[in-house]
Structures are given as C-alpha cells and as structure tokens.
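So, here come the structures, one by one.
Computed from the coordinates by the stated procedures, all read-outs in this text should not be read as laboratory data. Please read all numbers here as calculations on a predicted model, not as lab measurements. Cβ atoms are built from the backbone, for glycine too; each structure is taken alone.
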Structure I
Amino acid sequence: MVGKNLKVLREERGVTQQQLADAIDVKPQYISAVERDVRRLSAEQVAVFAELLNCSTDDIILGKDRVSA
C-alpha cells in the first residue's frame with residue numbers, strides 16, 4: 001500500500017521514476033520495486049520521499065485520501 005501511495009503522489013506531481021531515483025542516487029528499478037511493494041522503506045526513507053514530493057509522511061504511509069478518525 002505504501003508503494004501505491006508513493007506512486008500516486010509522484011505521478012500527481014509530474015515526477016518520473018528516473019527523476020526521483022536521481023534525487024536520491026538510486027536506480028529507477030529501485031523506485032519501481034518500492035512502488036510495487038517489493039521493497040520496503042525505512043522511516044528515514046519515507047521522510048526523504050515526503051520531503052522530495054512535498055507531502056507528509058502520513059500521505060505516503062496512509063494515503064492522501066485517508067479517513068480521519
């Protein structure tokens with residue numbers, strides 16, 4: 001689910017996997033694996049992605065359309 005959320009946020013901002021990979025010095029295949037939930041992100045990685053995509057860590061972890069309790 002985190003991967004799907006990351007993909008939605010990335011695409012909404014018009015950022016390619018290549019651009020995101022370049023920003024954190026990894027291969028685009030790594031971004032693809034994260035978005036397919038093949039690779040898991042650490043809390044630190046989530047924070048980096050949130051900063052790069054100008055969103056909250058909750059947006060990545062829970063999804064931007066999460067229901068408030």
Structure II
Amino acid sequence: MTSPSPPPPPPKPDPLAVALSKLDPAPHNLDWNVLMFEAGRESKFRALWFWRITAWVFALVACGLAYAYFTR
C-alpha cells in the first residue's frame with residue numbers, strides 16, 4: 001500500500017485581509033430613536049402635505065362663501 005500524500009500547505013494569507021483584520025471598527029453615532037422618528041416622519045410627509053392642502057382649500061371655500069353671503 002502506498003502512504004497517503006501529505007496535505008498541501010495552507011495558502012498564504014491575503015495581505016488585504018491581514019490589513020483589514022488589524023483595523024478597529026469605528027464607533028457609530030446612530031441614535032435609534034431619532035432614526036425611527038425621522039423615518040416615520042418622512043413616510044407620512046405626502047399624507048400630511050395632502051391634508052394641509054385640503055384644509056387650505058376648504059378654508060378658502062369657506063371664506064369665499066362667507067364673503068358671498070355677507071356681501072349679498
């Protein structure tokens with residue numbers, strides 16, 4: 001019987017991987033509550049815009065009707 005061949009030597013480590021492994025992660029300045037608040041506000045921006053315009057239109061119609069009623 002023949003003896004099994006020895007395993008091949010491990011490959012040399014990638015220089016980029018070695019350099020990256022020596023770096024420390026940067027601390028994040030992320031406030032979870034602020035992030036969620038801003039996300040919620042941005043998601044409702046269009047709906048708020050629609051209702052603000054609708055309120056202005058109805059206010060102008062009410063003013064026009066009041067003007068027409070009292071100047072008649």
Structure III
Amino acid sequence: MDVTGKEMVINRKEVALKKVKKIKAGYSAFAETKEVSTFIKKELEKAGITDVYEDESDLGSWFIPGNDKEG
C-alpha cells in the first residue's frame with residue numbers, strides 16, 4: 001500500500017520499456033528485479049542494440065550504454 005492507503009499496481013513491462021527508452025537515449029538504467037532485467041535484454045535485442053554493458057549485483061542490474069558513435 002502507498003501513503004494514501006491504496007494498493008499500487010506496478011506494470012513491470014511498462015517500467016522496463018521506460019528504462020529501454022533511457023538506454024536508447026544514452027543514459028544508464030537500473031533494473032531492480034530479474035523480470036525487468038530480462039525484459040530489458042529482450043527489448044534491446046529486438047532493437048538490435050548490442051553495445052550495452054550489464055553490471056549485475058545482488059540488488060539488481062545496471063544497464064550502461066556503450067559509446068558506439070564515432071565523432
């Protein structure tokens with residue numbers, strides 16, 4: 001429950017898509033769960049984005065875009 005006393009529903013797919021959008025824009029993103037991390041990897045693969053470093057820890061995974069742009 002949140003501070004208003006209502007239950008919160010979190011759509012993990014929507015969360016993952018927002019994080020993929022950040023990665024595409026050149027920003028790092030953190031995935032708190034294995035489910036979100038897996039979905040991010042699948043979406044990046046679908047988009048043909050391979051230059052992303054994943055740093056996994058016990059708390060989650062950081063997705064750090066590489067510098068594949070020349071110039």
Origin of the value -17500, where helix-only ellipticity at 222 nm (-39500 (n - 2.57) for each DSSP H run of 4 or more, over all residues; to 500) was derived from one of I, II, III: I
Per mean projected area of the Cα convex hull in nm², the highest-valued of structures I, II, III: II
Given 6.1 for distance in nm of label points 7 Å out along Cα→Cβ at positions 9 and 41, calculated: source structure among I, II, III: II
